[in-house]
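Each structure below is given as structure tokens.
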Structure P
Amino acid sequence: MTSTNVKSKRMPQFDLLRIVAILIIFNYHFCIDMGADTSIFCSYKNGGWGSVGTCIFFILSGYMIHMTSKNKAVGEYLKKRFLSIYPPLWICFFIAYAITCARRNSLFWGGHPARIILSLMGVDTYVMFYGIPTYALVGEWFTGMIIFLYAMYLLLRVLMKKAPVITTIILAALYFAESMIGIQPVFAPDASVFTGVALFWLGMLFQENKSWLDFGIIKTVLATIVTAVVLFVPLPYIGNVLPWKNLLGIALFYLLTNIFSLIPYGDNSKKLLGYFGSISFIIYLIHHFVIFRVTENDMIFTTPIIITYIISLFITVFSAVIINYLISKIIK
């Protein structure tokens, strides 16, 4: 879900998948903030759509990072990941910070100014799970998680070469331990590092074993059944509902990848999808801040919800386009 101002090989089916995933998360947060948590865009029989969107992003991130970076030098890899994360994060944060300071008439409304460092590091929302007050304004816990995963990748790519089977077993065991007993009890299971690493590793496995994602009648039937069952049939709680959410995310990842691979993309559609895929991280960073600003207006509750949704989405995407332009100028 990261912004990329450095040209890289793009796959239109994955750009489209990235766009769908960010819309899933946007819709989820919009519905929550509008008090429409029973909407089909917010929840299904076994959980909320937000977790499904992040599941898809973790898998997709593992796949794309491993595809483009398995043989990169450490310095080149770190430089590219830094440029994909921090310029967008810092610009989005300072814009949101300036707006919030003006609204609150205070520079240090979040407490000790040193806490701004947590925002600049991208971990402000994540450390809030520990009850630490911060200046969190943009992004969600996902930002801190993806930064951690990008750092971990340098180890994970070695393990993929040296010990893929034993690493898969260990990460799967940690994932299910998190699901059943909660290894990080102060965190929502979706936000646990054990959940993030396991799904990111799965994406790496898909990239190493591309045939796993190839179309197959049995695989497609199973993925379709899994999707239908998790969406519409209340399933028993096994520890927590995280495994069902992630099972849905994995099934949708497979199905949508195959469906989107069938589309005959033209050059213009590839460029358009590539562009919006490249700004998906910026959209993610600012979408909740924009939704908050739009929905806090009392007049919104007399406006049809679809109009409020369109306004929120338009402002988010338009702002992301402008911010991406600024970043491209700064980096150049």
Structure Q
Amino acid sequence: MYQFLDPPELRKEKRLIWAATRSVLENVGFVNKRSGKKSKSNWDFFVRLLKIFAFLLKITGYYKKGYGNAKKIRVNELSLKFPNLPPAFNGFRILHLSDLHIDSIPGYISILIDKIKDLKFDICLLTGDYRRDISGSFSQILIPVKILSKYIQAPYGTFAVLGNHDTYLMAQYEKDSGMELLINESVEVIKDGQKILITGTDDPFNFFTEPAILCFETRGYSFKIAMVHTSELARTASENKYDLYLCGHTHGGQICLKEGFPLISHQFEGKQFNRGFWKIGNMTGYTSIGAGVSGLPVRYNCKAEVTILNLSS
């Protein structure tokens, strides 16, 4: 069982304001950062560089191997202990999915479903990036998302946030997607009369706005989870006494050296946020390597993942 903190009318009003704001940010094509810095998106230039890199991979024979690697997804089961976790949530299982980029590889959705169809989980949290490109059409992912939704329905809800590859227009298909979007808002998850709080924000990598900070100002919960596309709001969540922070965006580097060092991570908070567990104060964070691929449909020394987080007290 779950319920939103804001009443329906207030949620509707906030959603309209958010959609109007984000539509402007998307249409002007600027990256809007928390620092106040605004810069023109370099995605088109980056794509041109990727095409050159793909050509080099093909003539050297490495492309086929990388493409095969990209279609291999592992199930990563992890256990986390929190002394303040309400007893009713002992053994609570979270399915964390991130960076699906569903249209990057033909038949990808079948590969993903095959990995998750037999998993047991109490809640599903998705941390953004559902299409390949950062602009243009997204109609190609609507049917795959609807198919996927049948396999990620959970007893305590299926919640999603948007990433920098997503558009505000996707929100109009929220009901069809089988997911509840959290856009700078929180939801109570209730089990046996006890509660935990989950807060989700809009993407702070390209589309930061102040409500993404204000939504963390929550009180009265012994255990709180933040779900954000990137690690950029982790310190804010920690300052507001969140216990677990889930994000993605980096793909773990996707193309890494044998030592696991990513050539590109697209994040600037520090290498500790590239993949896996990290800590800020008393808060535990986890950066998913992601289930899909971005830019090029290849992976090297960085296997895609879906994650099960088993919480215990």
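Listed values, structure above:
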{"read-out": "For helix-only ellipticity at 222 nm (-39500 (n - 2.57) for each DSSP H run of 4 or more, over all residues; to 500) computed as -23500, the structure of P, Q it came from", "value": "P"}
{"read-out": "With percent of Cα pairs over 35 Å apart derived as 19, matching label from P, Q", "value": "P"}
{"read-out": "Which of P, Q leads on Kirkwood radius over Cα pairs in Å, for residues 121-304 alone, largest value", "value": "P"}
{"read-out": "Structure from which 32 was derived, relative contact order in percent (Cα under 8 Å, 6 or more apart), options P, Q", "value": "P"}
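Quick note: the coordinates plus some simple rules give every number you see, no bench work behind them. Remember, it's a predicted structure, so these values are computed and weren't measured experimentally.
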